[in-house]
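K.L.:
Just below sit the structures, each encoded as structure tokens.
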Structure I
Amino acid sequence: MGIYCRDWAEEAEKDTAQGILGTSESEHNQQIADAIKVEVTRLYPNTTIADAKWVGAEAYDDKGDIKVFLADGTEVPVELKVSFGGGSGTKANPSQALFNKKVSNTILGYSDYDKQLGLLDQRYQLVEGLIGRSIQSGADWGRVLREFRKTNPAVLEQVANITTPGQSAYAEYAATELNNNLEQLNILVQDILSGDNTTSEFSSDSELMYCVVKHYESKKQTVEFKDFSEMDSVVNEVVNSGQSIKMLNQHGKVVLRFSTTWKNICQGGATPCFTVFTGDA
């Protein structure tokens, strides 16, 4: 579910792994586990499941949240995307520097672009004017914003308002740059679809099982598996829309959509990154 998944998501992953081995503590997680067992058996009919392990917190450079180990030595990584609603969850939450690291080192990461626009300075000036001193570090910035979240939440809204124009501007900038680097971009797209979505050089050859759970913990809960090998996933054009960067195939369908965002405190607060969604391709 990504590096920044919430506690409930990790608990669901852990309990589902237990369900693959025996009995989970939740009927809803057991339903997910049973579906995974059926799918593994369908894909690997000549062997059996020997073990299953939750790896979500220790293998961020590898694929999947759960590893299913088969008797013949095969390892099957399972990526869980769990939604309380009808969505398919995010495909990935990679670093804001992903395009710089994986496509071209001439493409600025979002953080550098934000600084270049002067928005970081504007945010600091706003807050420093309110607290009467200079911000000493990123950690200090975070502490101050968390205090304002308790005492004066409107300040966080002002920080977000300063940040938003840069998010849209970066989407436009990145779309232009990515159109000039489509060959390398398509390598990145295939990596993300196969489960390799970090900025590290590590790459796994294991086939990723992509499991989507909708309406989690409700009577309408469903479990399905997506096979991205059936997608027309070659990107021919990149366009921007608001804060989104859309990667389109030859038919104009969205293969992946990147949204520029911040994971912690507020927009402009801490941990800028991308949220990646699969499209209608």
Structure II
Amino acid sequence: MNKLWLIGITTGGHKQDLQELIDPIKDDFDGLIWTFHYPKDDGADYLESVKGQGEIIYTKWCNRLDFSRNHSLFQSHMQVGDWFLTIDTLERLSPDFTGRLKSICSYLDYSGVDGVYLYNKRLLFKVNEQTAFVNNPHEGVIGVTKSLELSKQSFWEESYQKNIRAEKRQDPLYFINHNFKYYFFHNTNHLLLGFENDEEMVNKRYQNRSKLIELIRGQGLNPFCLTSVEECFRYRLNDEIKECINFDKFLNDWYRYKILDQREGLVDSLDFSLFKPLFT
């Protein structure tokens, strides 16, 4: 019988989160296939202890989430025909659900379904030769020939899944550094959020980003290194860089928070009407 794998990625400092996620459901899978980014810590030791028939893969972090997740597909025991459930460290699944997964996979095989989404997010897939993660930081899976939305199935209950990001990230301004970091990821698709139906605005955001990257690079700095970007924003501002910051809420929020030490008026929203340009 084909295997069922639980897969994910992590860095150091998340042992407790991994235990909370994995311990209740690990026995419902043939094993774990996890990408762990150096340096190793006790979280890696924990994963090794519960991997079952799986494998823990160690690599450097490179600002590409799709690249990290693809290690599970291309550098592990996973075979064509296997199923995998992909999950984030700050998500939780109920054993009431995972205990049924192998039966669900059998039903999906019978139905010809090879991709399952939960609230439009990637979840459960059958491996074929084309299967791969794509896009960064919000990855999708290619190679799917027939899919279904799990939340629309009669047996699905909301209690089967929980997102604990807000619970764990108690800082209400967490979104500022989060958006700023993703803004400078290689080949980022984070700028699409909130503007999926506004092609003109998406194009303007990416044009602004391309201009800013070239301006930072023109100062001899690495635009994909946040330390370099911060140096540019703190000490090397010119009128063109100010224009770029003025245009995008992610940049504007970060500058107010990090450089100006402001807190008022910073709202976790993609609505560009909720900020005013910094520079006149």
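K.L.:
Work out distance in nm of label points 7 Å out along Cα→Cβ at positions 44 and 268 for each of structures I, II, then name the structure with the largest result.
P.N.:
Values: I: 4.9; II: 3.2.
Top value of distance in nm of label points 7 Å out along Cα→Cβ at positions 44 and 268 goes to structure I.
K.L.:
Tell me which structure, out of I, II, gives 0.5 once distance in nm of label points 7 Å out along Cα→Cβ at positions 92 and 164 is calculated. If you can, show how the numbers build up before the last one.
P.N.:
Details: I: 2.9; II: 0.5.
Answer by label: II.
K.L.:
Among the shown structures I, II, from which was the value -10500 of helix-only ellipticity at 222 nm (-39500 (n - 2.57) for each DSSP H run of 4 or more, over all residues; to 500) calculated? All intermediate terms of the calculation are to be shown ahead of the outcome.
P.N.:
Values: I: -12500; II: -10500.
Of the options listed, only II reproduces it.
K.L.:
Any idea which of I, II comes out highest on relative contact order in percent (Cα under 8 Å, 6 or more apart)? Mind dumping the intermediate values first?
P.N.:
Numbers: I: 21; II: 14.
Once relative contact order in percent (Cα under 8 Å, 6 or more apart) is worked out for each structure, I has the highest.
Readers should treat all values here as calculations from the given coordinates under stated rules, not as data from a laboratory. Computed from a predicted model, the values in this text were never measured in an experiment. Cβ atoms are built from the backbone, for glycine too; each structure is taken alone.
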